[in-house]
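Structures given as structure tokens follow.
Read-outs: derived from the displayed coordinates by stated rules, not from any lab. Everything numeric here is computed off the predicted structure, so don't read it as measured data. Cβ atoms are built from the backbone, for glycine too; each structure is taken alone.
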Structure I
Amino acid sequence: MPLSNLNQRFLESTRGRIVTLLRRNNHTVEELAQELALTDNAVRAHLATLERDGIVQQRGVRRGSGKPSYVYDLTPEAEYLFPKAYGPVLHQLLDVLSEQMSPGEMEIVLRKVGRNIATKWNIPAGDLRTRLVGAVEVLNDLGGMTELETSDEHTYRIRGYSCPLAAAVPGHPEVCRLAETLITELVGVPVQEQCEKGDAPRCCFSVSNT
């Protein structure tokens, strides 16, 4: 099932309805209970789970004539639950750039973007394997699902099961050069891109250990 459908199912649940209400405005437990026709304790239980998952946070106290009430709102990470236009926008941007640039110019731009992204991340110093583990974590933080393999005593391979640029790769496979450059900059040694670039793209990057 597509992630967007899973998110939609979540947003239709009781916890999802709480998230939707908090996206509109901060609420207290009592206000949420009234909106959802639930008891205060039921709302507190849902909020505790959402806080644990990093979706909801306490944001101060609202004082009135009675006992002060905690105010809740969403964390910045909660925005990822809602549909975004990143994929279609990226695809259209690449369409326009490819119409106005030669393949060589396009590659220069993509590699520059990869280098710029690399400057935003700090990975642990250490031997090559340690740096590659850090690069895998960066790819996963960007929305991929990758892991580090040792294909033989001389080669490491970053194997992906979900591509962070999947929305763009089928129409613009050259975008993999961006990821290749990103990893090269992060680990400090040349990386060779060997990605599968079909309708369900999978990342694969090879790194020599010699």
Structure II
Amino acid sequence: MVYELRCYTLFPGKMPEYLKAAETIGRPARGNNYGVNHGYWISEFGALNQIWHLWKYDSYEERTRLRAELQKNKDWTEKYVPIVKTCVQRQDLRLMNAVVDIRPSDGTTGNVYELRVYRTVLGGAPQYGENFKAVREARDKYSPIWGAWTGEFPQPNEWIHLWRYKNLQERFEARAAAMKDPAWQAYLAKGPALLAEMHSTLLIPTNYSPLK
């Protein structure tokens, strides 16, 4: 199983045009026939004017095949792409290996998501993932993780994790409670030796995101 996380940085003022094209043309044209979409978000805190979307494929070979098939879809190439090309100034993508598989939608709406991307020291991501798996049960008592991955390409030394909260207040309370847990404290104490950088982005689901 392969996950792909894409981040599109838009030109200022182009967000409404992009969202309309994606909702009315792009998502209907693509559906889940060219990879399964698990989330589509707008950045709220962190870097602004960004769209983040998460896809899953059975394999790297399947991803290559399906993306080639997508280029044959005229609604995609002739209606959608010409519009979004005027909106997007930069595209970044990550291919990732799941440590905690993405949770499906539970039907709730109005949630906020926090995407955390940690750059590890050389070769540190697998160990960081193993450390997390050992403490996951303790951490899930406060707020369950929604998905976690190690980087494959272009940056193999990354630990990427996604959290869901009802609102920012729930996030603050969950993180404060977890910080008092001895198991979580022991896990955090192992972090400095493995980490080089830490980044966090607050994400708001779009109207057409499977995860709301």
Structure III
Amino acid sequence: MVKIGMITIGQSPRKDVTTEIRKILGVVEIVEIGCLDKFTREQIEKLEPKKGELFLVTLLRDGNSVKISKGKIMNLMQQCIRELESQDVALIALLCTGDFPDFESKKPMIKPGKLIHALVQGILTEEKRLGVVIPSFGQIRQAEKKWKNLNPVITVASPYEKPEKIEEAAEKLHVKNVDLTVLDCIGYTGQMKQRVREITGKPVILARTVLARVLRELC
């Protein structure tokens, strides 16, 4: 049986993500590890971003979402990679769509952020308009930089708080008549994707299922 390592920048297990991934992957062994698995709430608070600092949004084991400084999480991610290598996984997947540098890894690493970016570039032409949904208003500048060559319309709706916000974001994208929408966080669900598609009337890319299908291709 193929063994796949998965890293969340929050705490494992992320059953909210892996349940949908397993439906596509089929019978595989998933080894999950979280950058914050051994951290107390007080230690996690020390990783919160300062004003103007790039950050990521993730989920803790207790169901609460937190903002984590991107710069402060890098070394922890590298430690997680080393731990998964020691468990002899065949592949390592990041459960985050953030932009990351290349890590040192003896195993192939799959970054869903790069996957969805390449997928969009392969679909949209210059005259088309991209809709992007992100978790936090504080990430708008990051998203504008990430998608700048694709004429993005960026809206905000956290996958971890107030589900109705997803519908509000989709309505804004519908008004802007986008041609394709990306749900740019691993936390967005298949149900959220379906609702955005119903409201916009256009295709929607969901990071977790794109990741799952690439992993299936590689297994």
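Quick check on the output: -8000 is helix-only ellipticity at 222 nm (-39500 (n - 2.57) for each DSSP H run of 4 or more, over all residues; to 500), derived from one of I, II, III. Which one produced it? It was calculated from structure II. Looking at distance in nm of label points 7 Å out along Cα→Cβ at positions 93 and 181 over structures I, II, III, structure II comes out largest.
Cα Rg over 2.2 N^0.38 Å computed as 1.32: which structure among I, II, III? That value comes from structure I. Assign the value 15, calculated as relative contact order in percent (Cα under 8 Å, 6 or more apart), to the correct structure from I, II, III. It was calculated from structure I.
With distance in nm of label points 7 Å out along Cα→Cβ at positions 37 and 125 computed over the structures I, II, III, the top value is the one for I, the highest of the group.
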